[in-house]
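Peer 1: Structures incoming, each one as structure tokens.
Just so it is clear, none of the values below were taken in a lab; they were calculated from the coordinates. This is a predicted model, so every value here is computed, not measured. Cβ atoms are built from the backbone, for glycine too; each structure is taken alone.
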Structure I
Amino acid sequence: MPKPEKITAVNQIKEHLESAGSVFVTDYTGLNVEQITRLRKDLRENSVKYLVAKNTLMRIAAKETGYDGLAEHLTGQIALAFGADDAAVAAKILYNSFKDIEKPVIRAFVLDDKEQVFTGDKVVRLAELPSRDVLYSQVVAAVEAPFSSLIGSIDALFQELIATLEALEKSKA
């Protein structure tokens, strides 16, 4: 019979997994207290939860929530980072922190699709993406540009027509 603390821990991990838009498996070997505290602070400021728990409890929670592909990566000194909204934000923070320190690694990550597990080396591509807000503004700008050109062309035609009519009025007066 499992202990109540372990059941509670598994349930907590399951809640995080179910509510997360992205999950990153990180190996925090080699981080000192100051580095891990700074990492947690940076993640927390961007609505990313960083959780260290027993690997067996994380494996149980992962299997019960459909994240079966993560189970093989849950060995050693592992922590899970749960991104709620924008996966690129969590990836950037983890990648930049780990790049500066050069010790821990991102072993794997999962985005919205629980079935597809990406290896840690692909996190660079995700980390280099602009944030969701920047991507939205780029899409809006791309959609808006043709309309702005059209409106500018129509405006120029009307300005030319008005100038012609004013010139015609002056010549008749």
Structure II
Amino acid sequence: MKVFGIAGYSGSGKTTLLERLIPRLTARGLKVSVIKHTHHGFDIDRPGKDSYRHREAGAHEVMLACGVRWALMKELRDAPEPGLDDLLARLEPCDLVLVEGFKREPIPKVEVYRPAQGKPPLYPDWPDVVAVACDGPVDTVLPQLPLNDPEAVAAFIVDTLKL
């Protein structure tokens, strides 16, 4: 599986870019999966539902399944957070895994950068940033991709990974 990251500050447009990239990549015949890292706790379950009650009772893993999807929830309890390699190993084989977050992982990535946010770019300090998707010109020797042209970003990823 090829792995490619989308990095940037919160609110920069990473999720929106991914949402626009996925259909363009799948239209090229690629099987695409996504791993999203968050620094905030999350729960895909709701209090009172059976699966929530099973987890609260102490189950290590709870799987939900129906005719259109399944989901596996694993409680870490006091175990360390899994790394990207651990998570990749749990995915079924595919052509491309897009990773949102995990900006410190040594995978090629595009930085979503908006100068108007007033935050410094990541690319000067992160050697794995191979291009910048931006909404205006930035001072870098890296390729600059138009943030509002997901087809150009998809083409860059496909070319970079030789998919």
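Peer 1: If P(r) over Cα pairs in 10 Å bins from 0, in percent is computed to be 9, 34, 31, 18, 7, 0, which of I, II is the source?
Peer 2: Considering all the candidates, the number was obtained from II.
Peer 1: Between I, II, which one scores greatest on FRET efficiency 1/(1 + (r/R0)^6) of positions 82 and 154 (r between Cβ atoms, R0 = 35 Å, to 0.05)?
Peer 2: II
Peer 1: A follow-up question, please. Ranked by relative contact order in percent (Cα under 8 Å, 6 or more apart), which of I, II sits at the highest value? Show your work: numbers first, answer last.
Peer 2: Numbers: I: 26; II: 33.
When relative contact order in percent (Cα under 8 Å, 6 or more apart) is computed for each of I, II, structure II gives the biggest number.
Peer 1: Sticking with this one: Taking Cα extents along the principal axes in Å, for residues 26-73 alone from the coordinates of each of I, II, which one would give 44, 31, 17?
Peer 2: Values: I: 32, 24, 14; II: 44, 31, 17.
Considering all the candidates, the number was obtained from II.
Peer 1: While we're on this one: Work out distance in nm of label points 7 Å out along Cα→Cβ at positions 34 and 50 for each of structures I, II, then name the structure with the largest result.
Peer 2: Ranking I, II on distance in nm of label points 7 Å out along Cα→Cβ at positions 34 and 50, first place is II.
Peer 1: For structures I, II, calculate distance in nm of label points 7 Å out along Cα→Cβ at positions 2 and 130 and state which one comes out highest.
Peer 2: Largest value of distance in nm of label points 7 Å out along Cα→Cβ at positions 2 and 130: I.
Peer 1: Tell me which of I, II gives -7000 when you compute helix-only ellipticity at 222 nm (-39500 (n - 2.57) for each DSSP H run of 4 or more, over all residues; to 500).
Peer 2: II
Peer 1: Taking 12.1 as the value of mean count of other Cβ atoms within 10 Å over residues 58-65 derived from one of the structures shown (I, II), identify that structure.
Peer 2: Working through the options, I get structure II.
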